[in-house]
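Trainee: Following are the structures in question.
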Structure 1
Amino acid sequence: MSSSSSDNLSQSLRQRALDEGFAVAGIAAVPGSSRLALRSAALERWLDAGYQGSMAWMADPRRRAINELLPGVRSVLAVGLNYHVKAQRQPGSLAVARYGWGRDYHRVIDGRLRRLGRWLQDQVEGASWRTCVDSGPLMDKAWAEEAGLGWIGKHGNLINPKHGSWLLLGHLLTTVPLSPDRPAPARCGTCRLCIAACPTEAIREPFVVDSRRCISFHTIENRDPVLPPAIANHLQGWVAGCDICQDVCPWNRPDLPSATDPEVQPRPWLLDLQGHQALAWSDGDWDEHLRASALRRIKPWMWRRNLRAALGLSPPSA
């Protein structure tokens, strides 16, 4: 493929990604710049420190060997779906992370990426592709950074100068050689607001988050019947994920673009979650409320555990 043909195809792919409803789109070349090697080494150190907690899948070797995800991969299209909406939860209600307010983003992003993959296959005979959302073994934030979508902040989230860190990421891997964008420069500077704001001190140092201390990890991934006291005593109302480190980030200023995409609009009950009322919900009630939601990963008994901890109630007797 000639350089001009690659440029035209790449620009068309980026535009189609925006037409699909993604807020940002960029392309990275495989194997990437020297920064990817640094990110891979940082992941190794993070794993060696045990910061993944019970998330054993984070050690999947394919995460550091993209060619094992798609043999012959040459390029990565990175996309970001804006999930920032102006809506706010009601005073006195319990808190749920913004990423879970709308429809399951895995389904939304994957479906749109698949349409892009089929379009690319129509343009280039013999092209292969694969989609990855954050459940896949890919260093998603590192590749998004490489593709110019933003930089990885000290809280571990990708930050875009226009949309802040309120972006849900997806990637399309392909064997087609595309024209890459420039990697994004880091712009956190000396700011440490996210580090200081974490009530459980989960951000051990800039860019290093210990999942074992993280409210999001414990309310979503922890399968123990009772939350650790160090977490339960510092929930500050959070019962499903946590946005504290993002809420204090200066890049997440109040005037950020508000998403109009119907897929990310909040379910009303998530903005007015009353703990004592929700504790009375049956498993069927939870199933109904969480239909087509990314929050289905939190099982009904886990919701009750989290609610009781946030309300300062003792665990139920065995």
Structure 2
Amino acid sequence: MGSDRQMQSLSIRSLVLLLALAIIWGTTFLFAEIALTEVSPTTLTLHRVLWAVPVLGAFLYQKRYKIPSDFRFWFGCFVMGALNNALPFSLIFWSQTQITSGLAAILNSTTSVFAILIAALFLKDEPLTTKKIFGGILGVSGAVLIIGPTDLHNLDLLSIAQMAMLAATISYAFAGVWSRLSLSGYHPLLNAFGMLTATTFLMTPIVIFTDGTPSFMLSTPVWASIIAISVFCTSLAYVLYFEIIKLSGASNALLVTLLIPIFAVTAGHVFLEEVIEKIDFVGFGIIILGFVVIDGRFTKFSAASNLVFKIKSK
């Protein structure tokens, strides 16, 4: 994000890739709902990373990327795996046992706000400005509105599940900071491969301890959902995500978190007959507004529009 201060424009190719990634990550919530009918959240997390490793590994082999063997790389990948995969995936999948896939995706959109705020707190080239503070307050306010201010005191399963979603997004944000500090010298796809491999090692003993040896006697729809989550929503998604960053910068890539709920809510409604409350859409709008304030592109657009209007009025 620090390198994105001069905002890059979105090319047609970048926009197409961004929409494709939003569709892929948006349907992750639908596939998770199906898979969770037969597997636990932690086991689903293990499945997601386990099957993604050989797929992404084959892609790296085809591209002739050499996987690093030094301690710094793998230590960074293990921490990254915990912050960006093991913890948030498990929290998100558990929350989906209590809330709809669409609502989970809407709360997941706060990632864009927390990522910028936490980067501002820990990275010297990402100063904490008044604009970021105000945008952060808006984003958090949108999330609080969705959860419900009174429900924050009740701590029932519904409110805990929604707070678990927010905890997952905060974990994602810290992962972004860790990546910048520890893994910036390596190719992003190598980092993704190392992270997925490390997460597999982290999750295997956890799953065996909490759930026992995973069963492979699963129904066809569940297996199809697991493969979709792992191959398309993880391996392919990482390739698309880093391609977007390369073409248009990290700030533009963050826009995907605001597009995901559109496709997640649509898929949940069409295939699972889920219903999202109007207040949730209002909260989502406030979260988007918070990101827009932090990001600054709306302010720049408004300033440019005012300038054009003044020139034309003369």
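Trainee: One of 1, 2 was used to compute volume of the Cα convex hull per residue in Å³, for residues 101-172 alone, and the answer was 112. Which one was it?
Mentor: 1
Trainee: Who wins on relative contact order in percent (Cα under 8 Å, 6 or more apart) among 1, 2, i.e. which is largest?
Mentor: Checked 1, 2; max of relative contact order in percent (Cα under 8 Å, 6 or more apart) sits with 2.
Trainee: Of the structures labelled 1, 2, one was used to calculate distance in nm of label points 7 Å out along Cα→Cβ at positions 77 and 157, giving 2.6. Name it.
Mentor: Among 1, 2, the structure yielding 2.6 for distance in nm of label points 7 Å out along Cα→Cβ at positions 77 and 157 is 1.
Trainee: Right, here's the next one. For which of 1, 2 does FRET efficiency 1/(1 + (r/R0)^6) of positions 61 and 237 (r between Cβ atoms, R0 = 35 Å, to 0.05), calculated from the coordinates, equal 0.95?
Mentor: This figure was derived from 2.
Trainee: Let me ask another. Given that volume of the Cα convex hull per residue in Å³, derived from a single structure, equals 137, which label among 1, 2 identifies that structure?
Mentor: The read-out comes from structure 1.
Trainee: One of 1, 2 was used to compute distance in nm of label points 7 Å out along Cα→Cβ at positions 29 and 221, and the result was 1.9. Which label is that?
Mentor: 2
Trainee: Comparing mean count of other Cβ atoms within 10 Å over residues 229-236 across 1, 2, which structure shows the greatest value?
Mentor: Once mean count of other Cβ atoms within 10 Å over residues 229-236 is tallied for 1, 2, the winner is 2.
Trainee: Given a computed value of -24000 for helix-only ellipticity at 222 nm (-39500 (n - 2.57) for each DSSP H run of 4 or more, over all residues; to 500), which structure among 1, 2 does it belong to?
Mentor: 2
The numbers here are math on the coordinates, done by the rules we state, and not lab data. Owing to the predicted nature of the structure, the values given are computational and were not obtained by experimental measurement. Cβ atoms are built from the backbone, for glycine too; each structure is taken alone.
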